[in-house]
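So, here come the structures, one by one.
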Structure 1
Amino acid sequence: MPEPRSLRIAVVGSGPAGFYATAHLLASGSHVEVDLIDRLPTPWGLVRLGVAPDHPKIKAVSRAFEKIAGRDGFRFLGNIDVGKDVSVAELEELYDAVVYSVGAQTDRGLGIPGEELPGSWAATEFVAWYNGHPDYQHLSFDLSGERAVVIGNGNVAVDVARMLALTRDELSPTDTTDAAIDAIVGSGIREILVLGRRGPVQGAFTPTEVQELGEMADADIIVAPEDLELDAISEAELADAPGTTKRNVDLLREFAVREPSGASRSIRLRFFASPVAILGTEHVEGIEIAHTELVAEDDGRARAVPTGERETIDCGIVFRSVGYRGVPVVGVPFDEARATFRNELGRVLDDSGEPKPGVYCAGWIKRGPTGVIGTNKKDATETADLLIEDALAGRLGDETNPKDPQALPELLAGRGIDVVAYSGWEAIDTLERERGEAEGRPRVKLSTWDELLTTARAGHETQ
């Protein structure tokens, strides 16, 4: 097979999917160069700003990303908002191909009354805040009430519940922002209620996340034994379920027979409870839930339906964690129903359903917000292979028109955009680690745009 022609490729979005796509493209031939572009001045996406701070082993995947960044042909260009600072049409003109790996940047709504009340938050906002995302540091979460409600049964919901119940000793060795540590430790919350509309067998969390709940320093985990009395649908589903689901149920059964220790805070896991309305006048004061039961769909899946019984629960804050949702980028075909870019296996499709030459996607914006970090590797590799296949087949445009590597930086400089190179990120990374070392933490993050860009500029100037 002949080597692909010299290619300049832009990968938009520097989270796991973006890095894995970049790695595979750079490994595909000696004539490939990749510009990894991000709206933020920092790479790594949700590994930096979404993974719970008390999960350093998961964050360690960033070491693999650092190795990818050291390969020939790699360039990081941060602080570029594609669709605003540079249009999609311009970007696609300046590169032989563009791979969009922009993730799923917002949350799915509940569609219930009171969802927009002050004190009703998307879990994504809370996660970004305690992780130091510069767009979210102005937020203020009122944690003075005694009960918080988390809606959802996935890993993010469990992360939020756990973070709300950690002690200062548990939070201090992490890279949680200082403001978040002080707010969580000083909060009035005594109970975190986690609501799932289906049963324990249908929970989307992983055994690792569930097990960690039982290992917290000062939090009791409460599960009602009656929620673990499985109906026929759940019994059948559990019999055919993977080992992870069976482990989840075993762990929940262990929690159900534990005696409360009198800890300062408790996390109560409730199943068969679907939110109907978030209550309050000027701010959240409670939540109304419908009790549910399971019915079998034609495809065999279990669907929760209301039993007719309802309940009102007092609370001071609600976190909605029912899934992420992709957002459109002007100029890229978008599937509103799936909240992904319209694509087939990673080739973006135009309005007629045909592949749009030179335009691809990978990660959550390709397949939806499913899987774990490692899932993106296979996904991104599939997209990268299609791109190389198209290059070999001559489908990427004029082969006699080489792309200028300085075209994008020069275009943005003319518009006054302060592009952050990898040296700028390294300066940020170094300063954060130095600040962390002084406090026995992995890093103390720079969490405002001014801090990040000022430090990045200093890093550029020393190169």
Structure 2
Amino acid sequence: MNFIQQLTDWSGQLSGLLWGNPLTLIILLGTGLYLTIRLGLVQVRGFTHAAALITGKYDHREDSGEVSHFQALATALSATIGTGNIAGVATAITLGGPGALFWMWVTAFFGMATKFTECTLALKFREISPDGKIAGGPMYTLLNGLNMKRTAALFAIFTLVASFGIGNMVQANSVVDGLAYVYPVVDEYNWLIGCILALLVGLVILGGIKRIAHVASTIVPFMAVTYVIAALIVLFIHASDIPAAFLTIIDMALNPWSVGGAAVGEAIRWGVARGLFSNEAGLGSAPMAHAAARTNEPVREGLVAMLGPFIDTIVICTMTGLVIVVTGAWQESSESLTGAALTAHAFKGALGTAGEFIVGVGLALFAYSTIIAWSYYGDRSAHYLFGERAVLPYRIVYTLLVIAGAAVPLQLVWNIADITNILMALPNLIGLILLAGLVNRLKNEYMSRPHVASNRPD
């Protein structure tokens, strides 16, 4: 057995231990449920105002920050709308059945409250340098809000490591996976694909958050709308199968008498795991992007951030999942037809070559935007741990690892992503629970203002 295979087996066992443990799922879903109750269903009551915020009518040019509400959301979404929406959903359905999609919805709904909380705190406790540069995120929340220096450092370390997995190698690997399904010859040139991708990443991330936000706010709306339109066309073709698809999803998610207790357990495990991977609620990644928003109102940015899990999981992941179920592709999955390739196969069945082309190109754009956004999360962590001198070396190493990620076996990369996900989440969730009361007070004060209730600019 070679070293890579041994590493894949070992990381798979550790990932299984972490994600197969009921305690992990209880902590993740439980925190979201607690915050949903503690904040009075903020994801429902604040949804309309949150949508109004991204139009720009509440923006104030004189406020502190580097990017607009919309650019901050686009940057955070560019990190989350990626392989989780194409390969992650397919993987969850392959391993946990269609019922996994239901648990992705549950994770996203509670995740909206979690995302609101962590991003509100990121604005509250961010640091602004004399030249206007922003440093924010869970490490600063833990440090400035709770004086938990060691826990803050642990989060930064885990994020630094996670950026190389979830934000980098997973994305590069899945680009090759998706393109290879469309053009099989790509498999023979994965290093070349990696080099081209690395060059395109380096050109953007060396410019910092402003260039990343500019690119993200251009790519994200275009790629998301294109992908959703293609999915809607497939669903229109299979419109008569949609009711049965929903029944299958719910039955396999909740009915142990129909599919067996073990099957429901796997649906929960993979739905929650891939749901968290997709929208990153609770991981603490998005707060670093939202902390750079141009606003002096922490709650305002928390509401904008709350839209992330809705757009990412409840809209886009649902599109992917329904396409896989209504076309019957989930019953055809095999060792060679998994991840992004399974999604491409489902689209091809309904739209022909155009379907697999949309998935392949869409995956490349999704993954590219995710890579550039996650570079910012990693360099903020490097900055926190080692100072500004560490940022440029980090960006160089990050760019080079894109090449390696394009050639590493898919399962190993997913295992690393799952492990680093949970290691990031735990320190962050501690801060969210301990500071939930503060967030609730900030929310109540902001939501009580007349202009908020009427959705008129202040």
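For structures 1, 2, calculate distance in nm of label points 7 Å out along Cα→Cβ at positions 185 and 425 and state which one comes out highest.
Looking at the calculated values, the largest one is 2.
On distance in nm of label points 7 Å out along Cα→Cβ at positions 273 and 313, which of the structures labelled 1, 2 is highest?
Once distance in nm of label points 7 Å out along Cα→Cβ at positions 273 and 313 is tallied for 1, 2, the winner is 2.
In this comparison of 1, 2, the computed figure 22 for relative contact order in percent (Cα under 8 Å, 6 or more apart) is attributed to 1. If mean projected area of the Cα convex hull in nm², for residues 193-280 alone comes out at 6.7 when worked out from the coordinates, which of 1, 2 was used? Going label by label, the one that fits is 1.
A value of -23500 for helix-only ellipticity at 222 nm (-39500 (n - 2.57) for each DSSP H run of 4 or more, over all residues; to 500), calculated from one of 1, 2, originates in structure 2. Of the structures 1, 2, report the one carrying the highest value of distance in nm of label points 7 Å out along Cα→Cβ at positions 241 and 441. Going through 1, 2 one by one, distance in nm of label points 7 Å out along Cα→Cβ at positions 241 and 441 is largest in 2.
Here Rg and Dmax of the Cα atoms in Å was derived from just one of the structures 1, 2, and that gives 20.6, 67; the source is 2.
Each reported figure results from applying straightforward, stated rules to the coordinates on display, with no laboratory input. As the structure is a computational prediction, the values presented were derived from the model and not from experiment. Cβ atoms are built from the backbone, for glycine too; each structure is taken alone.
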